[in-house]
Structure 1
């Protein structure tokens with residue numbers, strides 16, 4: 001019996017890397033997309049293989065339509081039809097009030113987090129939809145608890161981009177519900193990843209309800225649940241994994 005195939009955009013670090021490793025241990029073959037850190041991506045691939053899964057590492061900046069199509073094509077060629085997709089590529093941008101943010105920061109944050117997510121979700125649907133000859137599948141998008149808190153004084157532009165992911169999840173889930181595809185999202189709270197500017201996590205930790213940030217593996221557990229058949233009647237959900245933040 002063939003193993004399910006997971007493509008993870010932004011799989012070389014943080015939550016994405018933890019999800020790749022966990023997915024392999026639970027029976028998936030995994031395509032690890034990364035933008036620039038080839039060594040980190042290869043380390044994740046080694047962990048996937050050690051857990052018994054097949055792995056392929058694919059470079060690509062997932063804000064280009066041509067690149068997104070290529071990454072999906074290369075995944076299918078190497079591992080077979082994609083059955084599961086996670087969009088974990090993200091940037092927080094230089095933290096500041098909106099009035100102080102540069103146009104370049106606004107553009108990068110919206111491009112990577114929202115525009116890239118839209119492109120990837122569209123391509124996943126084109127591959128998975130039973131209306132297009134696919135066999136269905138599951139998509140999980142990474143939002144952020146910032147979409148609810150607003151990110152005031154730090155990155156309202158990031159919060160706005162993640163609010164767009166929430167809307168994408170809601171609308172797309174309804175579009176493809178009869179095409180064999182489930183679409184859900186996770187809103188992580190502050191977690192131990194390098195998306196934070198230096199010192200930010202230490203500064204905000206005393207303010208967190210649980211008194212600690214999340215571990216990437218804790219977020220990955222929720223992602224794997226939403227990808228799994230155990231969540232077969234869950235679509236259009238945005239799950240807070242934020243330690244009550």
Structure 2
């Protein structure tokens with residue numbers, strides 16, 4: 001018999017995604033860990049969840065490719081059951097630079113993953129969760145960023161713009177499907193201790209900027225995962241269309 005609490009976490013093998021997967025599994029969710037490159041990390045996480053008595057699977061898919069998203073959701077349904085929750089966590093910044101120095105390839109890849117990929121996944125989830133389509137309802141949490149309101153000048157203004165799109169999409173979709181049993185919210189992390197900073201080409205960014213956060217330090221991945229999983233839960237049953245800033249006051 002399928003578990004009624006099934007969650008898909010995109011980009012779930014590392015960082016905030018992995019912390020969310022662990023928390024969700026501890027709360028009884030069967031977890032699909034999506035990854036695009038690091039199969040070892042994703043499968044290690046699945047093994048960890050299963051060793052703790054949970055149910056989990058790992059599945060490769062590039063969320064920027066529409067057909068791969070459909071295959072991802074089909075595999076999820078076959079192995080774990082229909083999704084009741086989606087965490088749109090997959091994303092990237094591209095390497096730090098000014099806009100006049102960034103390549104068109106980077107701009108397109110960031111927008112394809114952070115915006116189109118998120119929309120592809122949300123659409124697939126709505127088609128399965130919505131009461132309009134015979135679903136049982138559910139919850140979606142999009143991982144945005146504090147960069148959406150800060151703008152990230154001199155670093156990656158395109159990334160900030162992509163997350164601004166995530167915020168707008170969250171509000172609009174929440175209102176569109178509220179009467180169909182689906183809640184849609186976003187969490188907007190600030191400076192968080194993950195690998196994203198090294199991947200952007202500035203490994204020292206975390207230490208340099210983290211000290212300027214009003215709370216005096218960057219967040220841990222688990223401190224961002226906690227409100228994500230809370231927003232999926234029944235404790236947040238009357239919350240939809242919210243963008244929750246988790247940025248230590250920055």
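We did not get these values from a lab; they are worked out from the coordinates using the rules stated. This structure is a prediction, so every number in the text was calculated from the model and none was measured. Cβ atoms are built from the backbone, for glycine too; each structure is taken alone.
Structure summary
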| item | result |
| --- | --- |
| FRET efficiency 1/(1 + (r/R0)^6) of positions 82 and 154 (r between Cβ atoms, R0 = 30 Å, to 0.05) - structure with the largest value, from 1, 2 | 1 |
| Structures 1, 2, by distance in nm of label points 7 Å out along Cα→Cβ at positions 162 and 210: label with the highest value | 2 |
